[in-house]
Each structure stands twice: as structure tokens, then as C-alpha cells.
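Below are structures written as C-alpha cells.
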Structure 1
Amino acid sequence: MTTLYWDFFGGRAEGTAKHFQKHLDEFLQKNACTGSTTGVESNGDGQYSVFCRAPSDHVAAIQRTLKPQRAVAGEGR
């Protein structure tokens with residue numbers, strides 16, 4: 001599993017992150033990225049991250065299309 005992250009900052013970060021998560025979930029469903037999970041987490045005041053834990057066979061397509069800011073291989077919390 002690899003965890004991909006998209007970061008959002010500012011007063012509207014939480015709402016923007018939750019909205020992006022909806023689009024991410026739609027992308028995963030449309031592209032049959034089975035075994036993937038998503039969520040939103042706060043990294044402090046005014047900073048939120050959307051994460052996607054995905055099996056390695058789906059990571060390249062997600063990265064190519066959705067351009068996450070960072071990725072951590074081997075995470076599978």
C-alpha cells in the first residue's frame with residue numbers, strides 16, 4: 001500500500017478537502033481502484049490533508065491523473 005496526500009491550507013481548507021475527497025472517491029470508483037480508502041485529516045489550524053491508501057497497482061494512475069503533493073510507500077494503517 002502507498003498513501004498519497006493532497007494538502008489544503010487556509011480558512012476554507014476543511015471544506016475544500018472534503019469536497020476534493022468526494023471527487024477522489026468518484027475517480028477511484030470510475031477507474032475500479034479497488035482496495036483503496038480515503039479520508040480527511042487535520043494537520044493543525046487551517047491545514048487539512050486528503051489521503052488515499054491505494055494498492056501499488058493503482059498508484060501510478062492516481063499520481064498521473066490527480067497529482068498528489070506527496071506519497072509514502074508502505075503505509076497501510
Structure 2
Amino acid sequence: MIFSIRVHPKASKNLIKKEANYLKVYLTKPPEDGLANAQLIDILSDYFKVKKYQIKIIKGSTSKNKLIEISHV
């Protein structure tokens with residue numbers, strides 16, 4: 001499955017909201033040294049109930065708009 005995600009780093013709390021065509025994810029970590037991307041994978045693994053290695057950022061690793069692939073191995 002592939003998801004469109006809009007990330008909001010440095011938020012006051014971690015939160016996932018469903019929008020019309022994408023997920024809006026609020027992260028408490030800053031977008032430095034991959035901290036926000038690592039936290040994004042942690043939060044998505046809990047949300048979708050999958051292992052972290054099953055989640056891959058396929059586009060937008062340095063952008064707020066990302067494409068995420070979740071494989072069900």
C-alpha cells in the first residue's frame with residue numbers, strides 16, 4: 001500500500017489525522033538528522049500495526065510531503 005503523507009515537525013504532540021487524500025502527521029521531533037523521519041516510521045508502525053522494517057519512505061525524505069510504502073510481508 002502507498003500513502004501520501006503531510007508531515008508537521010516540531011508539533012506540541014504526536015497525532016495522525018485523516019484528510020481527504022492523505023494523512024496529516026504531527027511530530028514532536030525537529031526535521032534534523034533524520035529525527036522526524038525516524039519518529040514518523042515509529043508512529044506509522046504503531047498506527048498501522050506493522051513492523052518498522054515494513055515501512056519505507058519512497059519519495060520526499062527531505063520534504064514535508066512524503067510517499068510512504070507499507071509492505072505486508
Structure 3
Amino acid sequence: MDSVAILAVVVVAPLAIIFHYLTKWKEMKTFSPEDEASLSDARRTAERLEDRLRNLERILDDEVPSWRTRHYD
């Protein structure tokens with residue numbers, strides 16, 4: 001009877017712990033729905049800001065053609 005308890009403690013318990021944490025690790029590798037929503041919002045915001053920047057650069061290119069080469073001290 002003691003050998004069964006020792007076997008459980010030495011073999012079964014460590015394997016159970018390892019499989020438990022492997023499962024937790026795999027769950028952490030995926031995004032939650034909230035994470036996906038936040039990432040999607042951040043992407044839309046970045047795309048809007050990129051469009052704004054392109055428009056501002058286009059306006060500056062039309063109005064002040066040498067603005068990219070100016071250096072202010």
C-alpha cells in the first residue's frame with residue numbers, strides 16, 4: 001500500500017502539475033474577446049491617424065513645398 005502512495009506522489013502528482021500548467025500556458029497564448037476588441041480599436045485609431053498625417057503632409061507639400069528640408073536651430 002505504501003508503494004502505491006509513493007508512486008502517486010513521485011509520478012502522478014508531478015505529471016498532473018505539468019499538464020495543468022501546460023493547459024494554462026496554451027490558454028494564455030490566445031487573445032480574449034476583450035483583447036481582440038481593444039486591438040481592433042487600436043488598429044482603427046492608428047489607421048485614422050495615419051490618414052490624417054498623410055493629408056497634413058499633402059497640404060504642407062502644396063502650401064510650403066520646402067517644409068521637409070527646413071532645419072530649425
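FYI, it's all coordinate maths here, none of it is from the lab. Remember, predicted model here, so these are calculated numbers, not experimental data.
Assorted remarks:
- Read-out helix-only ellipticity at 222 nm (-39500 (n - 2.57) for each DSSP H run of 4 or more, over all residues; to 500), computed value -24500, structure in 1, 2, 3: 3
- Structures compared: 1, 2, 3; top value of Kirkwood radius over Cα pairs in Å, i.e. the largest, recorded for 3.
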